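What follows is calculated from the coordinates using simple rules that are stated; it is not laboratory data. What you see is a predicted model, and the numbers here were worked out from it, not measured in a lab. Cβ atoms are built from the backbone, for glycine too; each structure is taken alone.
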Structure P
């Protein structure tokens, strides 16, 4: 099996009207906090744990980005949905990661159509 390249986190992400700063969370802190990543909605900050495989880091970035999207889309104040946010975000990030991995030409086509 070929060795995967390390996944380099972007410095920032635009999500809705907000710019989120993205940084690596040191592995000891991630272990202590019991997280793969987190999204600070008040300060527009996403942290992703260091020391994980490239696919896990990429999926975790998707996961934390979906939390930010919940906030930007005003779903954060919808009590019925907010109660299930973690389950919804986990389902979306896992299936989106698989969709992107399994359909790279479609993903490139979507990006071209949206930017071009």
Structure Q
């Protein structure tokens, strides 16, 4: 199905993806407790946020053991590289679900190949 005018848009397929490294909420909570060096009220508030989050599993671009072990610049580069790869993966799957190729995506009046 193609939009008949630029003011119409259709969602033809969706897909989801998560980063490759899985960690339990409990493990992440303990990492935060150990690495942030918080005490007293700030520690209680941080731990309460984890307890109230209703999240059992978290996903990250890096294994839990590597989080916080490098500079912010280095970590950001890794995250960016892996985020782009993950976005490409999920976009490709969504297009496959829709049964269309990248050349079928239009923005404005000109086709845009993704």
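Work out the source of 12.2 here, i.e. which of P, Q gives that when mean count of other Cβ atoms within 10 Å over residues 44-51 is computed.
Clearly, the read-out refers to Q.
If you rank structures P, Q by relative contact order in percent (Cα under 8 Å, 6 or more apart), which sits at the top with the largest value?
Q
Quick one: Rg and Dmax of the Cα atoms in Å came out at 14.9, 45 when computed from one of P, Q, so which one is it?
P
Here FRET efficiency 1/(1 + (r/R0)^6) of positions 12 and 76 (r between Cβ atoms, R0 = 25 Å, to 0.05) was calculated and came to 0.75; which of the structures P, Q was it taken from?
P
Assuming 0.40 is FRET efficiency 1/(1 + (r/R0)^6) of positions 36 and 92 (r between Cβ atoms, R0 = 35 Å, to 0.05) as calculated from a single structure, say which of P, Q it is.
Q
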